[in-house]
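Each structure below is given as structure tokens.
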Structure I
Amino acid sequence: MTTPVFRFAPSPNGHLHIGHALSALLNARAAIALKGRFLVRVEDIDQTRCTSQLEEEMFEDLAWLGVPLDEPVLRQSENFSHYRSALEKLQDMGVVYPAYLTRAEIKRFVFRFEENGRSWPRDPDGAPVYPGDDAVLTEDERQTRADSDAPFALRLDMKKALRKLDRELTWDEAGAEGKALFEPVRKIPVEAVAWGDVVLARKDTPTSYHLSVVVDDARQGITDVLRGLDLYHATSVHRVLQELLGLPEPRYRHHRLILGEDGRKLSKSNQDTSLRSLRQNGMTHVQLRKLIGL
């Protein structure tokens with residue numbers, strides 16, 4: 001029987017908040033309950049915002065929570081070659097293309113499209129689906145940008161990728177908390193078209209979240225991806241990439257989210273209350289666990 005392997009994958013670009021605490025503790029508890037392992041992955045692709053000091057403070061927070069960690073710790077910044085190899089494999093398959101539209105150009109295109117009451121499709125996260133360079137730029141403009149080494153994103157041609165796979169995909173969804181951990185899995189149909197052509201890398205960034213997460217899960221031997229419900233729909237993209245790259249399929253478990261008073265998901269970028277500030281103000285890890293329903 002395969003030993004279950006769980007992981008917690010934070011980015012050291014800010015301090016952990018109580019939503020991170022919930023995810024880390026649920027993964028650690030699941031690993032113990034299922035007699036498995038619990039790994040930590042440091043998602044530090046963004047070398048500008050991610051710092052060694054924030055990483056050190058992140059591990060201090062995890063120690064305060066009482067989260068037992070297994071070695072080794074994987075740092076994405078030390079594994080760029082693996083993302084490059086995966087991207088090259090997808091390029092060789094002909095399912096990746098350079099896209100030159102800027103975010104501002106996409107925004108203007110969608111605004112003009114919707115001026116007369118029409119609706120441009122949005123992906124499950126609410127962002128406009130990529131329209132394609134030829135919807136905005138002339139052939140000469142596209143060639144000029146390619147010749148001038150302009151900034152670009154490398155996008156997955158989703159429809160072409162699905163045609164190449166030519167089969168119905170699903171993922172195994174299991175329980176995320178308590179007794180539900182032991183319930184039979186449900187087969188969830190993959191609905192990747194709704195995402196459009198997702199970004200896999202950029203000219204100055206070797207990988208995107210979608211690409212790195214499937215490569216890293218495979219390299220760490222992750223059997224159970226336990227993460228927040230905000231990533232539930234992204235699983236469709238990850239299953240497509242796993243099938244294209246010939247990577248193993250983990251079980252997925254999506255846990256409840258802790259929302260702010262305004263109903264939105266907690267975020268480091270919005271400066272939501274950090275674990276560091278809570279413990280500096282005297283909160284114990286026992287009180288924190290009670291606060292998040294554990």
Structure II
Amino acid sequence: MDPDKLLDGRLKLRHLVLVTTIAEHGSVLRAARQLHVTQPVVTRGLRELETILSAELFERGPRGVTPTIYGTAFIDHAQTILAQVRTAGQHLGELASAQVGTVTVGTHLAGSNVLLPRAIARLKRERPQVTVVVREATPDTLHTELLTGRIDLMVGRLTTSNDREHVTQQRLYHEPVRLVTRAGHPAQELSSPGWADLLGYPWIVPVRETALREELEQVFFAEGIPIPENRVECTCMMTLQTLLVETDAIAALPMLVATGSGELALLPPLLPSVSRLVGVTLPRNRSASPTTSLLLGCLRAVAAEIRERL
């Protein structure tokens with residue numbers, strides 16, 4: 001027969017269910033009982049299928065039916081197809097309940113050290129099959145990726161948005177920004193270090209595209225001192241932490257970065273006016289997927305724990 005005839009619209013899934021049920025039970029009558037239909041309905045459906053295939057699928061006998069060579073071959077394929085359909089239905093059901101799926105989250109300095117890792121860990125405990133993709137970049141880059149659909153949400157510092165038409169923000173907690181050094185840094189031995197005591201050390205400052213850089217420059221300007229010339233401009237957390245631990249550098253970082261590491265230590269507060277409102281940014285006109293909603297729930301739960309510590 002011409003295989004393309006199987007795609008002309010006459011072959012239905014009910015035919016596959018019918019033929020595999022007949023084969024399983026060895027009887028048209030028993031197949032009808034299993035399918036909760038009458039025997040003539042099963043007989044008519046089988047005849048339709050045999051006409052489509054131009055082949056007899058079963059040999060009729062006094063004790064039931066037995067598949068022919070054509071029937072055996074077709075039944076094998078029918079069982080495979082039905083298994084794939086059931087798997088597809090299960091997969092869609094898992095996606096709908098966030099059992100599996102992928103969520104892509106963009107992050108920058110605030111939130112990447114404690115909030116996001118703990119939320120991901122919580123999510124993976126509840127839904128091990130969910131894949132979380134984390135992308136780190138500057139806020140302006142992440143904003144573009146959010147609007148173009150490359151990421152599902154942003155986690156980090158919230159600033160006054162000029163794009164309320166396209167994004168919405170959810171506040172989670174305020175986190176102070178503190179000066180941070182390695183544990184055992186010479187400045188840690190001073191009882192009350194001031195700016196004059198710290199400017200001789202190397203500094204790590206955020207890149208110019210960040211709000212924290214602007215705020216630090218405002219603090220230096222208010223103190224009447226220039227931004228340190230001996231500096232590295234960096235927002236990559238791994239590079240930044242390694243530089244802090246292995247050198248005498250000083251950096252202005254969200255407080256939880258230091259409190260979560262035994263290798264880092266806080267200096268006395270010199271930035272009382274600088275803090276971070278940490279939260280989530282979402283596209284306004286795009287519904288959150290089930291996996292995105294599940295991660296949002298984990299972020300809110302972890303944020304509640306963090307608020308108790310701050």
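Ranked by FRET efficiency 1/(1 + (r/R0)^6) of positions 12 and 284 (r between Cβ atoms, R0 = 25 Å, to 0.05), which of I, II sits at the highest value?
Going through I, II one by one, FRET efficiency 1/(1 + (r/R0)^6) of positions 12 and 284 (r between Cβ atoms, R0 = 25 Å, to 0.05) is largest in I.
On to the next question. Quick check: 5.0 is what I get for distance in nm of label points 7 Å out along Cα→Cβ at positions 124 and 196, calculated from one of I, II. Which structure matches?
Corresponding structure: II.
Further question: Suppose log10 I(q)/I(0) by the Debye sum over Cα atoms at q = 0.07, 0.12 Å⁻¹ works out to -0.30, -0.87; of I, II, which structure was it derived from?
I
Next up: Work out the source of 4.6 here, i.e. which of I, II gives that when distance in nm of label points 7 Å out along Cα→Cβ at positions 76 and 132 is computed.
II
Then there is this: In terms of distance in nm of label points 7 Å out along Cα→Cβ at positions 140 and 220, which of structures I, II is highest?
Going through I, II one by one, distance in nm of label points 7 Å out along Cα→Cβ at positions 140 and 220 is largest in I.
Name the one structure among I, II that mean projected area of the Cα convex hull in nm², for residues 28-83 alone of 4.7 was derived from.
Attributed to the structure labelled I.
For structures I, II, which has the highest computed value of mean count of other Cβ atoms within 10 Å over residues 100-107?
Largest calculated value belongs to II.
Given a computed value of -11000 for helix-only ellipticity at 222 nm (-39500 (n - 2.57) for each DSSP H run of 4 or more, over all residues; to 500), which structure among I, II does it belong to?
Derived from the structure labelled I.
Any read-out appearing in this document is the output of simple, stated calculations on the displayed coordinates, not a laboratory observation. What you see is a predicted model; the values in this text were computed from it and never measured. Cβ atoms are built from the backbone, for glycine too; each structure is taken alone.
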